[in-house]
Structure 1
């Protein structure tokens with residue numbers, strides 16, 4: 001009978017060995033993960049651990065010292081230029097390797113390889129069809145033309161691989177153990193992919209509203225589209241001070257003769273796909289004040305970048321010192337150099353330009369094979385890129401992506417976001433696809449000595465376009481919106497364009513000499529906060545998704561401030577005053593019929609009457625205001641925009657309040673679905689009552705405290721795959 005217990009114990013043992021060495025959904029293989037020798041225990045760091053180490057690398061050409069300060073910020077001192085970048089790569093990998101690996105996979109459409117999540121296949125296909133690897137390859141081709149930047153990138157990549165080579169099963173970063181895979185060798189392509197990932201985030205689909213606008217122009221006239229989506233906000237304070245004289249354009253784009261009939265008309269036969277909902281764009285702030293406005297007489301530069309808050313952080317603080325540079329600031333773990341910071345002579349920072357540098361073209365294929373498309377009167381062969389997406393379950397998804405003269409075909413009936421009515425093929429034209437070498441921007445900025453060096457560095461900026469603020473020890477301050485911008489005729493790129501010939505192709509580029517830029521303005525400061533770069537006198541068409549309120553606030557503050565100190569700048573960076581709410585609340589109160597409000601509703605209204613318009617984390621008035629706005633937005637737009645059955649882009653908050661302020665009989669106030677004609681007072685009051693009902697329920701759970709209502713949090717990059 002002893003055989004029975006033996007068999008049972010054997011079966012249990014085999015089952016446990018199998019179960020503990022297999023990944024179950026999002027649960028790692030617990031045998032390896034819990035192993036005392038190689039599991040997650042090995043990733044613990046001892047309190048007060050001595051970080052002193054000596055390394056010897058054959059790739060180094062000289063001596064390098066690295067000092068970690070009390071916040072573990074690395075300060076790198078190298079005798080040779082390329083050695084500093086080698087060590088930067090090593091340190092980036094030491095502290096951020098999994099993040100770097102994950103981002104490169106996300107950019108190239110390879111997340112399905114490591115995450116068993118069926119929804120990621122669509123994401124990976126989107127990245128492939130967006131031409132992300134194609135764009136990165138073109139960047140590397142351009143980098144090879146410059147020996148120094150090629151050497152910098154080679155050294156950086158070698159440093160990363162030196163760290164990867166040192167890893168053992170037990171020293172693998174925790175995330176690799178959780179997901180059950182090992183890092184690949186780093187390549188220059190992966191660094192280029194990171195640049196393109198940032199381009200997609202900051203100058204990609206979120207800023208190109210061609211498809212939703214095309215869906216909407218079937219229902220709205222051109223006059224209405226201009227009213228709903230004005231090119232310039234009435235109250236905006238542009239980056240280049242109002243009144244600046246711009247020179248006449250040195251080049252102009254010519255509108256096709258067919259534009260009014262084929263492009264601007266509201267053709268109801270157009271049927272672009274339903275695209276993912278456009279993400280609300282957050283923004284950044286930067287400014288510099290001249291010595292004429294500071295207590296010390298020296299310029300002060302500030303930057304407050306608002307990229308996503310994640311764990312690990314997207315930023316990595318570092319100092320790099322070589323015989324030709326001594327630069328300190330924020331870096332990106334995936335590319336060499338300091339991106340935001342200062343050296344011995346200058347300081348520099350960035351905010352996003354928000355410019356639309358992506359257009360879509362309708363492509364006419366000869367047949368479903370998509371091997372030939374009609375262009376300039378002939379069937380032109382498409383370039384086919386064969387894509388294979390390996391999946392975590394071992395299967396492989398294959399598809400051919402067609403490339404045209406405009407770029408890759410992103411959407412067609414084989415990839416249409418579930419919209420089975422789609423027969424159209426849309427190709428993407430994007431500045432990030434063009435050859436460029438953005439690494440030279442930071443290589444040169446990190447060594448810049450003056451404004452001329454700054455302008456020289458800016459010649460290499462293509463995508464994502466940024467507002468680069470500048471200050472120098474010699475007293476100069478400057479700002480410019482630098483990048484590669486297509487030369488467009490008025491209205492070009494707002495909608496999907498015909499792609500059967502050259503008529504609607506981009507006609508060149510806005511010359512860098514004509515890019516909005518100002519040096520030492522009379523007002524004594526420069527600032528940007530993702531608003532439009534220039535006023536209506538700027539001679540080029542510059543569409544984009546701009547944000548006005550923070551720029552208004554900065555302009556007001558900096559105009560008034562004198563004898564500015566560093567502490568004054570810190571307070572300004574932490575300022576949470578909302579100029580938009582300060583404009584909107586008096587307007588809303590003016591059109592609220594309080595006689596129709598009950599006591600509970602009046603309680604919320606009275607809080608807004610006494611609000612100082614500071615959006616403090618523990619305040620409740622911001623929650624009430626936001627709920628009122630959300631409700632009013634639906635009251636005003638829902639009826640008209642309900643006719644658009646696909647992706648909808650609604651006018652922004654600034655546009656709504658400026659429209660209501662200018663015209664209390666604004667045509668969109670009335671609900672077209674009812675027989676009566678609603679007034680502004682009715683809509684504002686109804687919106688408040690609806691908001692108050694929701695607020696009463698929410699108050700029971702969070703007390704309407706702003707930070708809990710907003711739901712701000714900092715989550716790990718794995719949140720979507722493990723939750």
Structure 2
């Protein structure tokens with residue numbers, strides 16, 4: 001598409017004008033900005049700073065604080081160049097406070113080195129840190145000043161923006177400033193109705209934007225970076241609202257589509273339940289009813305089932321599958337890893353045996369005749385199919401797919417989920433998605449506003465709390481002795497390593513090494529080994545041997561994180577526990593405590609622990625509540641790592657922070673209801689303003 005050409009007859013620049021028309025931008029600048037999603041002048045208004053620098057004042061060198069960025073003015077006292085393993089350049093700077101600051105440069109060129117002269121005035125900005133001879137700055141930004149020249153200081157805090165290769169923050173800041181001069185008044189800018197703003201006591205948008213792009217020198221950087229100012233809250237609420245609206249509009253779009261009505265007498269589900277060796281909890285029965293009601297509707301179900309580790313999500317999915325099969329449709333069960341998918345295949349095969357239904361198995365490693373037979377069975381209407389992402393590949397055709405069950409769906413990308421949905425042969429299949437660990441309420445409200453959420457908030461009877469201890473790696477021998485004693489009593493143990501191979505960079509024991517060490521240390525015990533590099537048949541053999549009690553100890557990588565159920569295993573050892581997130585540690589710990597024996601989890605760590613790692617391990621030691629742990633994980637790590645690929649394109653927030661701003665979400669949800677009902681045009685424009693073309697979410 002050719003670039004737009006500006007003519008003399010075109011109107012004055014506005015927010016809707018192509019950004020290349022802005023003075024100083026041009027076609028090349030527009031290409032760079034397009035990489036950041038900036039195409040219109042208005043896009044620059046909402047390209048918000050990452051952080052700020054205070055260059056509004058000069059700090060005496062004697063008053064510097066370690067780690068607090070500052071601007072100093074001084075004269076060069078000495079210049080030293082040399083080579084010690086690599087070239088270095090050191091410049092000593094003094095000021096009227098009588099103190100000295102050392103400027104250190106590691107990457108520099110000859111011209112830069114020659115530019116420093118004794119007696120020269122320098123204006124420097126950087127982060128001071130304590131060195132051997134006092135404060136020093138490494139690679140500060142600096143500017144040479146002539147004697148008698150005025151010292152240039154900023155009138156407001158300097159915004160630092162997200163940039164791209166070929167475009168620095170200073171150049172981008174100049175373009176943002178030019179765009180802000182075109183900012184209209186609130187009457188032309190506001191999309192949130194005035195009554196809603198008044199209710200939430202929010203300032204106008206134009207003033208909020210001007211403040212956030214150029215905060216006055218009176219504000220403390222700590223306060224504005226903490227998002228405490230009303231102007232920031234104004235933008236935070238609007239951004240959360242835009243994301244919420246995008247998901248809600250996606251939900252409305254899905255509800256307008258047609259799905260097969262999976263009404264059934266309940267005979268198959270009743271026969272399946274009659275064959276179970278356990279009774280469903282009240283929470284499981286409630287969620288089964290919620291899912292069953294959804295399946296009977298002509299609109300596609302999109303329901304998230306979550307619960308703590310071991311709460312029994314899979315049997316709920318199996319009962320939903322029984323309803324769909326009785327209604328004459330196919331069911332696809334998909335998991336992100338072969339180990340977890342294989343566990344589902346075994347469970348579903350066991351449960352559905354009494355119904356005469358054998359699951360069809362399809363994974364990427366199923367080849368040749370076995371694959372051809374599986375594809376033919378699926379195309380011929382096999383009622384139950386279990387597999388990995390291979391189910392979504394081209395060439396896999398369903399006769400009448402009515403229900404897709406997706407486990408750990410956050411590990412699947414948008415396009416993968418769409419591929420499975422599109423296999424519904426004219427009708428959109430119902431979707432039941434499950435998560436391995438609980439999702440914090442704030443995160444669920446923000447990231448899953450397009451889903452109905454069911455919570456299994458009750459554990460099956462007989463589950464014992466797991467006692468958790470943190471032990472330094474130096475006491476490994478004591479842990480081995482404890483394992484030996486537990487196995488001598490007839491129990492089993494896991495030993496989890498975080499790497500498959502030895503690495504020089506990470507002080508983690510390789511699974512192969514631990515297996516060899518344990519085999520030598522406890523020769524009377526049978527020690528097995530499982531990791532991601534084993535062939536599927538080898539993994540299955542090892543897991544079956546452990547489950548049947550033929551192995552005392554299973555050395556594994558984190559491939560056993562989810563889906564593995566061995567009630568007799570009551571001891572879990574996790575190597576290098578300080579390297580894992582809370583959710584993953586809780587998920588691994590959930591492999592034990594599934595029987596009636598008292599269970600323990602040992603978190604082996606390499607000291608010294610960072611403050612963050614110590615806090616994570618302390619949370620695990622003091623709590624078995626997955627919902628509390630999930631909230632703490634959100635607080636410590638933020639939403640990105642918790643959601644995985646779900647965050648891509650959905651939670652790329654510019655100013656909002658769920659762990660900080662989650663308390664705003666109930667009000668945001670109420671605003672979204674009101675806007676969709678009374679101001680649908682504003683809702684669409686608001687979504688486009690913050691996210692872009694919302695249509696790209698329409699079926700994700």
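Values in this text are rule-based calculations from the coordinates and carry no lab data. Because the structure is a prediction, the values reported are computed rather than measured. Cβ atoms are built from the backbone, for glycine too; each structure is taken alone.
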Using the calculated result 13 for relative contact order in percent (Cα under 8 Å, 6 or more apart), pick out the matching structure from 1, 2.
2
When 1, 2 are compared on FRET efficiency 1/(1 + (r/R0)^6) of positions 224 and 512 (r between Cβ atoms, R0 = 41 Å, to 0.05), the highest value belongs to 1
When 1, 2 are compared on mean count of other Cβ atoms within 10 Å over residues 160-167, the highest value belongs to 1
Looking at Kirkwood radius over Cα pairs in Å, for residues 296-399 alone, point out which structure of 1, 2 has the largest value.
1
Figure out for me which of the structures 1, 2 the number 6.4 belongs to, where distance in nm of label points 7 Å out along Cα→Cβ at positions 112 and 352 was derived from the coordinates.
2
Quick one: Rg and Dmax of the Cα atoms in Å came out at 30.3, 93 when computed from one of 1, 2, so which one is it?
2
